[in-house]
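Structures for review follow.
Nothing in this text is a laboratory measurement; each read-out follows from the coordinates by a stated rule. Since we're looking at a predicted model, the values are computed, not measured. Cβ atoms are built from the backbone, for glycine too; each structure is taken alone.
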Structure P
């Protein structure tokens, strides 16, 4: 867990605001007893969790793809290549959505804005160190040599757990 108390408080405010704005259908499913608190979210998301990330092409067509998601300082982060279609989509339009699902048991959905970082940014060095600790190798030496980082700054974030007490 990488979050400070202030970051957990901010995340809880995002979750509360997001759940308060649910439509009737979603609110009937994402009932208060099936929601996760910010503390439960950061505890559960420790380590790497696969997320599916959605971007939009220049023609307005949606594209999704799975990535290794890392939850750091109350935000999802993932690595990609600077030459990837996903990165190019986000350069043009930073709107991004991501979802982590575990069958019918758990779901975390975030919609927000992508912040992009390269190796020269302080965030790029932080992610380099994080990836070395997690994967055991320097991502800047991986084939292609064009590692880039995406942080999803949430506008809305919703959670669901069939039984939150099992987390």
Structure Q
């Protein structure tokens, strides 16, 4: 329901009616609508991060993995439910700090690992993998928000993919053969 109606448009009464759960049972597990949304967001992030991670693992090297994982995230950002739950509603529903905490937990780790490997291979400057992971994380967040706000999301997604590919190509030299 959060994906269909958004956080503000989803009442506890509607959740109770659709789920068939008694009010007491819901409040036994979640003290508030915000706590329920937090659980939904965390579950969605785990699912999305796993999917993006699988796409990244299909890459032949860490740079190709970053590219594939980034493309997968942009594809997922096209889904209106993902946009509402993962991008648009969390700052209001949970506050910026909690949203950022969850976002970093599920997304930043994979970027750190890939850029750390590229640093060990000498393909990014020593000591910069953390900063570069955060900058790429910010670029991916902004790209997904641009997609969510665009009148033509497909065209915006393609433009974001091209820009991210350019960024990655310039950020990390190709593997030496």
Test item: helix-only ellipticity at 222 nm (-39500 (n - 2.57) for each DSSP H run of 4 or more, over all residues; to 500) calculated as -22000, pick one of P, Q:
Q
Ranked by relative contact order in percent (Cα under 8 Å, 6 or more apart), the structure on top of P, Q with the greatest value is P
For which of the structures P, Q does the calculation of distance in nm of label points 7 Å out along Cα→Cβ at positions 45 and 157 return 0.4?
P
Computed 11.4 for mean count of other Cβ atoms within 10 Å over residues 13-20 - originating structure among P, Q
Q
Tell me which structure, out of P, Q, gives 1.05 once Cα Rg over 2.2 N^0.38 Å is calculated.
P
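I have 4.3 for distance in nm of label points 7 Å out along Cα→Cβ at positions 5 and 117, calculated from one of the structures P, Q. Which structure is it?
On the way: P: 2.5; Q: 4.3.
The structure behind it is Q.
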Among the shown structures P, Q, from which was the value 3.4 of distance in nm of label points 7 Å out along Cα→Cβ at positions 85 and 133 calculated?
P
Determine which structure produced the value 4.2 for distance in nm of label points 7 Å out along Cα→Cβ at positions 109 and 141, calculated from the coordinates; the candidates are P, Q.
P
